[in-house]
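Participant: Right after this note come the structures.
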Structure P
């Protein structure tokens with residue numbers, strides 16, 4: 001039931017934000033950013049529960065910690081980049097939003113280089129090189 005209440009509050013705030021955007025656009029931006037931060041902080045404990053479950057599931061499969069670390073770093077980057085990109089889009093900075101998304105993709109690619117190295121070494125072993 002909390003989820004439905006949360007969705008209702010978000011819809012109400014969206015209407016208020018839309019009205020503010022017409023007359024006081026700077027207040028609309030402040031409202032949107034404030035609500036986004038409050039929602040993030042409200043949902044953070046639930047996200048942590050899910051992440052801990054995923055981590056324990058992965059560790060029970062005897063996957064090395066370095067791979068789990070890369071997975072969670074990449075996931076964190078994705079969340080932060082999405083939040084920043086949406087914030088830029090809200091203020092009309094679509095070009096900046098695209099640049100933030102590109103930076104996020106490069107960061108995730110950088111984190112995943114460990115996997116590429118492992119795959120390459122496995123392929124080399126299979127090929128006998």
Structure Q
């Protein structure tokens with residue numbers, strides 16, 4: 001499976017297992033195993049660089065197992081072939097998003113003018129509230 005020009009995943013790294021899916025489908029649901037569980041051994045993959053693996057682990061979240069595999073479960077369609085395709089597409093998209101290095105956030109100070117405007121607004125609002133209340137005669 002080809003993710004991009006640099007990353008290609010070998011077939012031995014992917015394991016597919018099939019189960020019966022829930023939802024609509026009539027008798028087909030009870031007889032045919034259409035749901036797909038795709039496992040990718042990401043931690044042991046020689047095709048992924050280490051920085052990509054760390055980003056992938058963060059992006060995968062609950063789909064990342066203790067032994068370093070990513071598990072994607074798909075049961076969207078009634079077709080096993082289509083579910084396999086969807087699972088592989090999702091895995092490719094996840095790996096592709098892990099290849100993008102996020103820009104580091106640089107902390108900035110608010111401008112002098114914006115601080116002045118904020119404080120002036122707070123003062124005006126406080127004066128409005130101070131004028132409320134009982135009127136002395």
Structure R
């Protein structure tokens with residue numbers, strides 16, 4: 001349901017949100033979050049254009065989160081690289097459907113609920129959720 005690009009963007013922002021003041025190279029991030037490096041570069045560009053992350057050139061540079069994780073929602077990240085699919089008109093192009101049919105109306109309601117849920121959860125909440133499972137980390141790597 002979530003495009004791969006959005007999943008990769010969420011991985012990148014959550015990873016950067018763990019240490020907001022420590023820039024990460026794209027290479028380090030790609031290895032850590034299991035995203036192909038070339039694909040990650042495109043995702044990072046989109047996140048940068050949206051103002052969610054910034055790049056810092058030079059020695060010790062890399063990518064860093066640009067806003068506090070508590071100010072970035074899942075929806076912000078998803079929208080930076082695409083959009084949650086909504087149904088605004090008949091997908092079949094039927095001219096007699098001047099409004100959504102019952103099926104497409106229910107599907108759009110589900111998409112709206114996903115959008116609302118994504119808007120309610122911040123990156124900080126993900127990082128601060130008490131759990132023995134850390135986001136994007138293999139527990140065996142930490143022990």
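What follows draws every value from the coordinates through simple rules; no lab data is involved. Since this is a predicted model, take the numbers as computed values, not measurements. Cβ atoms are built from the backbone, for glycine too; each structure is taken alone.
Participant: Suppose you compute helix-only ellipticity at 222 nm (-39500 (n - 2.57) for each DSSP H run of 4 or more, over all residues; to 500) for every structure in P, Q, R: which one lands on -15000?
Facilitator: Value -15000 for helix-only ellipticity at 222 nm (-39500 (n - 2.57) for each DSSP H run of 4 or more, over all residues; to 500) corresponds to R out of P, Q, R.
Participant: Of structures P, Q, R, which gives 0.6 when distance in nm of label points 7 Å out along Cα→Cβ at positions 4 and 36 is computed from the coordinates?
Facilitator: Comparing all candidates, it corresponds to R.
Participant: Given a computed value of 0.9 for distance in nm of label points 7 Å out along Cα→Cβ at positions 20 and 76, which structure among P, Q, R does it belong to?
Facilitator: Of the options listed, only R reproduces it.
Participant: Now, a different point. Given a value of 26 for relative contact order in percent (Cα under 8 Å, 6 or more apart), calculated from one of P, Q, R, which structure does it belong to?
Facilitator: Here the read-out was taken from R.
Participant: Hey, log10 I(q)/I(0) by the Debye sum over Cα atoms at q = 0.22, 0.27, 0.30 Å⁻¹, for residues 68-115 alone derived from one of P, Q, R reads -0.69, -0.89, -1.00; which structure?
Facilitator: P
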